[in-house]
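Below you'll find a set of structures to go through.
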Structure I
Amino acid sequence: MALKLQSQTVWEEIEQELFCVLGMVNAAGEARTVGVVYLVQDHKLYIGTGRKTWKARHIAANPAVSITIPIPKRVPFLPWIKIPQATITFPGRARVFPAKGADPQLLQGVFRHYADDPEFMQDNCLIEVTPQGEFLTYGVGIPLMQMRHPEQARGRAPVSVEE
């Protein structure tokens with residue numbers, strides 16, 4: 001049985017990380033994944049990329065995506081002991097939109113110092129991912145030793161945060 005987690009607990013973990021694996025489908029219906037850096041704003045993930053990249057083209061054609069966020073785990077003072085990473089996985093809907101005209105604070109967060117370079121920004125876009133359904137987790141909100149037992153390490157939480 002999966003551990004029942006609070007949405008806010010999972011969102012806090014997502015906001016602490018910056019790397020995820022983005023899954024999408026290409027025009028031929030083949031699954032593709034790519035590692036990306038993201039920024040969270042208003043419970044959405046934002047990814048910066050070139051307007052002509054294959055991920056921007058694939059997502060523009062098919063907005064159904066999945067995200068997996070790995071969360072490193074370590075035993076303090078015993079770094080040589082291998083611990084599987086915790087994960088948060090969820091489906092989402094994505095949209096691609098031009099970086100030009102986007103919220104300047106968002107652009108600064110995603111593109112850093114390049115956000116002030118109009119020539120660079122002209123060739124880039126943002127991918128906005130809105131999570132849907134449930135978060136599926138492994139190793140989130142549990143003690144490290146409990147991760148050895150998959151039935152205890154798995155969790156679920158609704159995407160929406162209870163107000």
Structure II
Amino acid sequence: MPQKLTLDDARESLTAHVAAKGAEIRAKFGPAIGWSQLQRILEDRECVRYPCELVFDGAPLQPDECAYPEPKGPRPEDGFRLCVHPYFSIDANRVPLLALYQIVAINYGGFASPDDAEAFGAAVLGISRDEYYAALCAMADEISTGHLDAGSAAPGGCHCGQ
């Protein structure tokens with residue numbers, strides 16, 4: 001009798017799949033992934049399933065959120081606006097770190113987890129998941145307003161989750 005797959009099995013399978021897909025993208029567009037490579041990745045339907053326009057627009061973002069894939073309509077096929085905090089427009093070569101994390105949500109929807117996004121982004125960039133996560137957290141901390149809350153002495157906390 002075949003063994004039933006559990007939800008954990010499916011999650012592990014997706015994480016392995018997105019890491020492999022990230023490695024494919026790195027092989028195709030890398031090894032360095034900067035602004036121009038990101039533009040090509042976003043146009044390639046083998047990399048990003050649905051039309052995706054990158055914009056520097058903070059309006060759809062939650063407080064301390066760096067990026068968000070805003071659906072253009074009710075169906076994924078309608079496309080997405082990948083909204084990136086305008087602060088990051090000053091250094092376009094850092095934008096891929098934020099965009100790669102969100103591509104997993106665009107491609108796989110709500111089933112994708114932060115672990116999947118980290119595995120994908122790290123694989124595309126050719127760095128460890130810990131390095132990728134630390135870089136995302138550092139970027140999130142740059143725009144964090146948490147230190148402005150009463151009783152908080154300094155910025156902190158990573159707000160890079162989906």
Structure III
Amino acid sequence: MKISEIALQPIGIVHSPIREPVDDVWGNVTARIELDPSRFSAESLAGLDAFSHVEVIFVFDRVADAEIHLGSRHPRGRADWPKIGIFAQRGKNRPNRIGVTICRLIAVHGLAIEVEGLDAIDATPVLDIKPYMQEFAPRGEVRQPAWSTELMSQYWNANDQKTS
């Protein structure tokens with residue numbers, strides 16, 4: 001089976017006070033996503049303000065080819081956590097460098113939205129924005145291994161980066 005290449009064009013860009021990839025600071029980070037004015041008008045965001053949360057799909061564009069993992073690794077390089085496949089973790093060193101985060105929607109202003117809890121650094125290209133709907137949440141029990149609970153325990157820590 002041959003899989004064809006897919007070309008995507010970013011719809012906008014992130015403006016965040018976080019300029020370098022870091023872990024465990026994202027809880028109170030307020031960021032702004034500005035849509036490309038050559039492609040969109042404010043009409044494209046009409047009605048989005050009725051939702052409390054949005055799902056943002058973005059690209060880890062500053063991950064070098066040499067940093068991509070195709071097999072398994074220890075999350076965050078920690079040997080005390082199991083070596084697991086790249087598709088069993090959410091690290092930025094993914095084959096297609098795609099990130100997905102559900103964020104609190106603070107406001108919609110013209111061609112921009114303000115969000116809280118977006119774990120994308122400044123100038124990150126945004127591929128899509130979708131309203132978060134309860135009906136797309138997992139149905140039934142959610143389970144995960146202990147190492148992932150430990151890894152995420154500090155990820156959304158509050159910080160002093162609450163600016164946009």
To which of I, II, III does the computed value 0.95 (Rg/Rh (Cα atoms, Kirkwood Rh), for residues 49-128 alone) belong? II
I, II, III: which one has helix-only ellipticity at 222 nm (-39500 (n - 2.57) for each DSSP H run of 4 or more, over all residues; to 500), as calculated, at -5500? I
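None of the figures in this text is laboratory data; all of them are computed from the coordinates on show. Because the structure is a prediction, the values reported are computed rather than measured.
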